[in-house]
Structure formats: C-alpha cells, structure tokens
Structure I
Amino acid sequence: MGLKQIDHGSEEYKQMVQLRLQILRQPLGLSFTHEELLKEKNEILIAAFDDEEIMGCCMLCPVNQNTIRLRQMAVQNQVQRKGIGASIMSFAENIARDKGYKKMMMHARVAAMGFYEKFGYKPNGHEFSEVDLPHYVMEKDL
C-alpha cells in the first residue's frame, strides 16, 4: 500500500470522490454538488492505494495559520480495521507539521470518535449535528 498526495481533477481524485460517496454520503442519502467538489481544489488531498485501487483517503483544509482541518476520512469497508486509517492519519499529520501547522482538528462523527482518540485527539465543545448525524469537534496539538 502506498500513500500520496493527489491532484484535484485527476483519475485518482475521481476514485477518491467515488470512495467518499460510497462510504460517507450514499448511506445518508446524500451526494456531492459540483460547487462542493470545486472547493476541494485548494485542499490537500491524501489517498492510500493498493496498486491502482484506492483503499482510503482524507483531505486537509487550512482553517487559519496554525490550524488545519481533517475532512472526509474514508476507508474501503472490506479493509477497515487493517491499519489503513492509522497510516492515513500519520501521513496527514506529518504533512500538516511539514507545512507548519500546530494543530489539527476535525468534525468527528460520534461513531468515529474512538478511532481519533487513539491518536490523541480530544473532543472540544458540545455535540452538534452535521449531515443529520451527531458530531464533536476534536483537536490535537501537532
């Protein structure tokens, strides 16, 4: 398995969009708008591949000079709990540090909080609803 940054609009990006659609959006009856996907042009796009097949992904979006936000973390269902998500997290944190960010945060689905807590992320604030699911802001100093 290899981890890398990918380019917006590339074939790898199209695979990333399909994975996120399958794992994160379709189960909720949602899709992506053209405008949502266009905004991703300025984000850091990260993916894990086994040969040419995408296994997992996430995006990093600058919040301010010190903080970057992890978004759209997804791993293929059949390979979850096999370390791919952990590898993606480590890779994403290293990229964020290399770019000078001091903190990473995310809007974590309550169901995924245990995963992020393993990497030292802590909830900050109160539960809120996003895409009709309960979430918490989670943060970690890098």
Structure II
Amino acid sequence: MGNYPEELVAPIRQDLTSVGFAELMTAEDTEGAITSEGSTMLVVNSVCGCAAGIARPAVKMALQVAENKPSKLVTAFAGMEFDAVNKAREHMMPFPPSSPCIAFFKSNGELSSVIERHHIEGRELPELVNHIVENIKEI
C-alpha cells in the first residue's frame, strides 16, 4: 500500500502506460526489466508538479522523435511501489534517490545514465526532450 490514494495516482500512471510503459510493481519486476535482454528506459514517476508539468510530457515527446527506441519502457511510482522503486534505485547507484527521474540501461543491465530531478525542474520542455533523446542514443 502506497502513500497516496490509488484514485489519485491512477491517471498519473495512465499518462505513461497509455504510451507503452509497463508498470513495475515489485522488486522482482524491476530486476527482471533491467537485467533482461534489451535496453531499458525506466521512469520513476511521481505526484509532484515537475513530473506532470515537464517530466512525463518530455518523455512522451522524446519517444515520438527519437530514432531508436529503448527495447523496454518501464515505470515505477515513487511513494507507491516501494520495493520496485528501491530496487531501481539500487541499480542507479551512485546517483542519489530522486523522483521523478529517468534512468537508461544498456542491454546487459549496465546503467548508462540518469536524468535526476534537479535536471528536470526548471528546464524548458524542448531542452529536456533533447536531453532525453541524447540519452536514448547512448543505450
């Protein structure tokens, strides 16, 4: 059980699942997504304003314009799926916990990069979209 009522987070979840993101509900889901074959883009979703105002819109726009898409698009919800998010954060070390954030993993599960909250807040949408697209290219 998370910190927020499900009726509050349901539309926030749908913002990403409606464009092909799979939800990570357990630590096992997260481990499997990151370590299985194929590149992975993982969004740690959040109820905060910067997630709604720039992070999720930028992710969706970047996926529309990126030449190569990650093999797997996955998301875990901070404040809700604690085990899934904590497992994701283990794979994002040495980056500190951050939500929202966007992590990119190579096919072997190796962390390629993380776009942390402080990289998201206060940025213009086109700038963040370009930053996400550049990170996608590296995986």
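Values quoted throughout were computed directly from the atomic coordinates according to the rules given, and no laboratory measurement underlies them. The model shown is predicted, which means the values in this text are computed figures rather than measured ones. Cβ atoms are built from the backbone, for glycine too; each structure is taken alone.
For this structure, a couple of remarks:
- Which of I, II yields -12000 [helix-only ellipticity at 222 nm (-39500 (n - 2.57) for each DSSP H run of 4 or more, over all residues; to 500), calculated]: II
- Value 1.7, calculated as distance in nm of label points 7 Å out along Cα→Cβ at positions 65 and 105, assigned to which of I, II: I
- Which of I, II yields 10.8 [mean count of other Cβ atoms within 10 Å over residues 33-40, calculated]: I
- At a computed 33 (relative contact order in percent (Cα under 8 Å, 6 or more apart)), which of I, II: II
- For FRET efficiency 1/(1 + (r/R0)^6) of positions 73 and 121 (r between Cβ atoms, R0 = 25 Å, to 0.05) computed as 0.65, the structure of I, II it came from: II
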